[in-house]
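Below are structures written as C-alpha cells.
Throughout, read-outs are computed from the coordinates displayed, never taken from laboratory work. Just so it is clear, the structure is predicted and the values come from calculations on it, not from any experiment. Cβ atoms are built from the backbone, for glycine too; each structure is taken alone.
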Structure 1
Amino acid sequence: MRPDANTAEVIDLAREVPAHDPGAVPRVNAGLDSGTLITLLAENARTHGSTVAMRERDRGIWQEFTWDDVLSEVLAFAAALDEMGFKPGDGLLVIGDNRPRLYFGMLSAAALRGLPAPIYPDVPPDDLEYYAGNSRARFALAEDQEQVDKLLELRTRAKLPEIIIYDDPRGLANYTAPGLLSWEDLVKKGRERLAREPGLKDDLINRAKPTDAAVLLHSSGTTGKPKGAILQHRRVIAAARNAQAADYFQVGDELMAYLPMAWVGDFVFTVSSGIALRFTINIPERQETVLHNLREVAPTVYFASPRSWDAMLTHVQVGIAESTWLKRRLYDWFMPFAIELERKRLAGHKPGLLSRIAYAIGDVLIYAPLRDYLGLSRAKRAYTAGEAIGEDTFLFFRALGLDLKQFYGQTENCALTAAQGSGDVKLNTVGKPLPGVEVKIDDNGEILIRADSVFDGYLNDEAATQNALAGGWLHTGDAGYMDDDGHLVVLGRVGEVVYTMDGERYIPTYIENRLKFSQYIKDAAIIGAGRDYLTALICIDMGAVGHWAEVNGVTYTSYAELSQRPEVYKLINGVVRHVNELLPPALAIRKFVNLPKEFDPDDGEVTRTRKLRRNVIDERYAPIINALYDGSGAVEHETLITYETGATGTLKRRLAIYEVR
C-alpha cells in the first residue's frame, strides 16, 4: 500500500450528502429514481412498443423481440407462476447460457416479489444444491435438456426444485418427471389467465416495490460458502443512473449479452441498464460463436474481461501471422507506431502533425479494418473490469482506436463504483468514483463505498451483512488508495496482505496479475508467506503457448507435455524476469514450476470467476511447494483431475523446478 496515503481521504461526488438518502443525492435522471424494472419495462412498451429490445441468433437467423413482446412474455409467465403458487420470497433458480426467455423469467419472478437466482451453467452438484437451498428455490427455469437433467438429479438429492420449466424442448419429449413443464405451455396458460382477468396486467406491473429484490446473485465463494447478495430494484436502477451520468451508457445503446448470467456485470449491463436506458440487447447463438456474431451486430457498447481482451488480441495476432506478406509488413510497422503514440498520449504528450497524418493513414490501412474484423467498428465505449488488464493488451486496443477504459465494482455495489473517463485514462488506476458514489480509504487501507447502488444485505446471513455495511459504508475488502488526481488505485484484497520471513509485505494477487499480463500465462499462484523468498506455480495458456510452439518448431502431444518442455520453461522464465524488474528486489520470484494442468473450478482450485482458492492450492500442491524451497531440481507429482462427466482421475508427472536467473 502507498505509505503516504491519507487514510481519511475521501472523494465525494455526491456533494457531501449521505448517498443512501434518496432525497439528497443529486438527481441525474428523475425518471430512473422511482419504480421498478417492471414499471420501467411497461413504460418502454407504452412509449416505444414497436422498437426492438432484444435479438437472439437462433439457427443462423436473428429473432427479434420488441418492447411489447418482452412485456407480453414477462407478464404471461408471471401470471402462470402466480397461478401455480409462486409466492413472495420464493426462489426461481435460472440455469443456462444467455437466452431471452431466461431473462424474461427472471423479470417475471421479480414482478411477483420473488428471488430470481441465476447460476453458472457448469456449476458442480454440491454448489447447485447449496444455491437451491439458500434461495428457497421451489421453482427452476432451465435452458435445455442438459440443465433439466442436472435439476432432476438435484431434486432427488435436495427435494428441490418442485417445478422445473424448460426453454428448449429438444430431447425432452419422453420425459415424464412430475412438475416438468415447458415455457410455451406456461406462457399460453398465462395469456389465457390475463385475458380472463382484465385487472391482472396492471396488478403484475405494479405488485413489486422499489425495495423488493430484482435479483439474487451469489458471491464467488473464494474463502468459504458463497453469499447471496440481494440487489433491490432501486439499487440496480441507481447503478444505471450513475453510469449514464458518467457517459458510460447512453439511451438506445446496442449491447452484446454473452457474459455469464450469474455475474453481476451481465445483470447490470443487460437487464437493469438495458431496461432503464432502452438498450438493444443481442444474444449470440452459442458461446463459441461470440466473435462471429459480434461482427454481425457491431454494438455501440462492448464489455469484456481482461482475459477476453487477451483472447481477442491473440485472435488478431494469429490472423495476421496467417495473412499475406504485405499485410504483415503493414501491421508490423503501423501497430508498434500506434502503440507508442498511445503510450505518449497517456503520458500527456500531444502527437505532432506528422504523427497524426501517419495515424490517419494507418487507420485506413490497418486500424479501421481490424476494428471491423473484430465487430467493434461502432463501439463508442469499450470497457474492461474484474481484474487488472495487461498494459500491452490495454495499449493495443486503445492504439487501434477504441476508447477502452477500466472500471471497478462489486456485486454488492451493482458492479459500478469507479470508472475511467474519456481523456482521463491512466494505466494503473480504475478511474474516479462515478457520480452519486462516495469512496473513502480507512485506516487499514480498505476501500469503503457509500452510494444509492450499494446493496442492503446478504440472504440468510445477518452477521456478514452487518460486517459488510458497518458504519453506513460498504466495506469492500479491497486494499487501495486515491492518487493525487483523485483516481482510485486497487491493490488487491485486504485479507491477502502477507509477509515474507523477513517481514516484506506484499499482496499475491498484485504480482499474479502482472504475470498474467503475459499472453503465455493463464493462471499463477504466488507462494512466499513466512518463507525466505517468493516462488510461483504457473499454468501456461494452451492457445498462446501452443501457437508459439508451432511457430518455433517445438513438438508436443498434450498440455502436460508442452508445459514441461525446456523451451517453454525458458519462455516463461523471460516473463518472470520481466515481472521481477517491476518488483522490489526482496519480492523477486526466485523459482517457479509449470503445472501439468490448468487450475480448474471443477477441481475446486478456482472459483467460477477464476479467483484462486488458496487453501485448496496450498493443500493440493504441497509437495511441489515444498520442493520449491528444499533445493530440489524436480518433483514427482500426482494431480487430481475432474472430467466433464463428474468422474475423477489422476495425472502423474515429473515436474521441473526452474530457478530464475
Structure 2
Amino acid sequence: MKNQQFKYSTLALLLAATLSACGGGGGSPGATGGSGSGGTGGGTTTPAAPTVGVTLSGANGQASSALSGATPLTVRAVVRDAANQPVPNAVVTFTTDATLAVFAPTAGTALTDASGAASITMRAASLAAGGAGSVTATAALPGATATTASGSANYSVNATALSFSAVRLDSANIDAYGSTLVAVDLMANGAKYSGQQVNVSFSSACVTAGKATLAPSVATNMGTAQTVYRDQGCGNNDVITVSADGVSTPASASLAIAPPSAASVQFVEATPNDKSIVIRGQGGINRTETATLRFRVFDVFDRPLAGKAVEFKVMPEGVVTLNKLRDSTDQNGEVITTVNSGSVPTSFRVQAVLPGTATATRPDISTTSDSIVVTTGLPVQRAFSLSATKANVDGTFDSTPSTPASIVNILIADGFGNPVADGTPVVFQTNLGSIGSADRGGCLTVNGGCSVDFRVQDPRTALPNLPATPCNTGSAAGVSADSTRKGVATICASTTDGANTQFGKITITLSDDEIGRVYIDGSATPVTSGTVDLGNAPSADPKIFTMQLTDLNGNPLPVDSTVAITGLVGATLVELTPAKVQNIFAIAGNGPNGSIHRVTLSAPTKPCTAPSRATFNVTATTPNGQISAIPFTLNFTCP
C-alpha cells in the first residue's frame, strides 16, 4: 500500500514539472492556488496562453527605441502559441499614435513566417513630430477557435532638424525669356536627407508678378529638389527663395535677367472718343479742351514692356500745348500724355518715340496717334438744318400718341462742319398741332442730330406769332413772322449756349382730305365746283394737259394720296404722272400750292369719222381712305 502511494506522488510531481516547463515568451506559466473554502487542499492550475513578443531595432539591426525623421525603426513581433511554439501565417496588426509615427506598408499589417516572426517599418509621422509612444502588435491565431494575443514596446520620437544647402543655378545670368535649372539639397545633421520625400517650395518676385514661371512645390528625390526657372519678360534681376516645412531658415539665390528689347510702340486710344477738343475758352456742352492719348510698348516677343522710357512730340509743333514730354510704361506696357488746345482751330497728331532704339539701318522706334481736331464745338447758324418726313399731312384726323403724323429732324454742326457734341439740347415749338414728347419739348443731339414727333391735333387755326419763339421774336438775322397760310403750322427749333442762340424754322401743312380746287394748265383761275371742261382737241393728236389739285385752302392734299382717272368714256388714258401726291412744303402768300399732275388722253378711234365727246373723273384717295372726285369733259374734233 505504501509503495502504491509513493508511485502516485511521484507521478504528480512529474506532471507539475511538465506544466511548469510549458510557460515562456512573455506569457504566464500558470500558478498553483491554495485551497479554497471547503476545499480538499488539492488546489487548481491556470492554463498557459499564446504570446506576442515585440522588439525594436535600428537600420543596423541593433536594438533601438529612438525614432526620428532620419532614423526609422523596424518593429518585430514573434507569435507563439500556448505550448510556446512559433505560429506561422498569423496576421499581425501594428498600431501606434498616428501623430508620432506611421507604418510602411501603410496598412500596418504583416504575416508571420515559419519562425512566427512578422516585421514592419515605422517612420516618424513628420519631421517635426516629437514625444514618446507605444507600438502594439496584435496577432490573430489560426485555428477552429479564434484567439488573439498582443504585445507592445515603447519608443521615443525626436524632431529632425533640417537645413538647405546653397541654392544651385545652372546659369546665374540669363537672356530675356531664357531659363535655368534651380536645385537645392535637403540636409540633416550635415548629410543629405533622403529618409522620406519633403515638399520644397520655390518662389520669386517675378513669378508672383506673372513675369516668370517656376514650379511652386517640388518633392525631393534622394534628398534633392530641382525645377526650371523660365523668364516671361521680368526685365529685372530676381531672387529665388526656397522653403519647406521643418526647415527654419529659407535659402535663396540671385538671378540676373537681361531686359527684353523693345520692338514696337502702338497708339491705343484718344479721349474724348470723337478725337475732338474745343478751342481754349470756347467751352460747349460736354466739350473739353484737353485730350488724353494712350500708347503701349511691346517687346520682341509681342508682350507689353514695363519700365520703358517714351518721349512725346506734337506734329506740327506749337499748335497745342503738350503737358508731358517723357514718361515710363507701367506694368501693362502703357504710357499716357495729355494735350491742351490753343486759341486757333487746327488738327494735330502726337508722336511717341522710344529713345535709344535706333540702329545703323533705322531711326528710333516710334508711332503717331490718330488726328485730333481742335474746333469751336459750338453750333453755328449756317449749319442749322431742319427737315420733315412728311410736309403735308392729313389735318382732318388726330394722330395717336404712338403714331405721329410726321417726324421733324435736325442736324447741327460747328463752324468747321463738325457735328456738335452729343447732348446738345434743341427746343421745338409749334403754333398748330403738337411737337416733342411728354418728358420734353425737344431732343438731345447724338452725333450732331436728333428727331421729334409732330402730331395732328387742336389747335388747327394759328394765332399771329403765338407762341413767341426765337424764330418770330427779336431783331436777330433770320427772324421772321410765322406763315399766314391757313392750315400751315410753323415749327421753330432753337438751341443756346447761354450767350448765343441759333434757330431755324420749317412748316408742315395740315391738309384737307378733299379736292377743293383744280387749276388747268397753269391757269390762275381755279375750278371750284361743277364739271371741268377741257374744250376741244383734234382727234388726230393726244390731248395733254396739266392739273394742279389743292384743298379748299389752296394747300396740297395729304402726301401719298393717290390720283387716278376713273369712269373714262370716249377716250383712252395714255399717262397720268405722278400718280401720288408728293411732299410739298408751304409757300408764302395765298397762291395755289397743290400737287401738279400731267395727263395724256387719246381719241378712241382713228382716223376720226365724226366728232366725239369724252367724260371722266379725276379721283383722289387719301391715306386715310377719303375719296373725292371732280368730273371732266373733252371734245375730240375731226379735221
Fill in the blank from the handout: One of 1, 2 was used to calculate distance in nm of label points 7 Å out along Cα→Cβ at positions 219 and 363, yielding 4.6; that structure is 1
Problem - Highest-scoring label, criterion being relative contact order in percent (Cα under 8 Å, 6 or more apart), among 1, 2 - result: 1
Problem - Origin of the value 37.7, where Kirkwood radius over Cα pairs in Å was derived from one of 1, 2 - result: 2
Practice task
Determine which structure produced the value 17.9 for mean count of other Cβ atoms within 10 Å over residues 187-194, calculated from the coordinates; the candidates are 1, 2.
Solution key: 1
Fill in the blank from the handout: If you rank structures 1, 2 by distance in nm of label points 7 Å out along Cα→Cβ at positions 267 and 403, the highest one is 2
Completion exercise
The highest value of mean count of other Cβ atoms within 10 Å over residues 123-130 among the shown structures 1, 2 is in 2
Exercise for the section: For helix-only ellipticity at 222 nm (-39500 (n - 2.57) for each DSSP H run of 4 or more, over all residues; to 500), the calculated result is -1000, so let me know which of 1, 2 that is. Expected result: 2
Problem - Among 1, 2, which structure scores highest (criterion: mean count of other Cβ atoms within 10 Å over residues 347-354) - result: 2
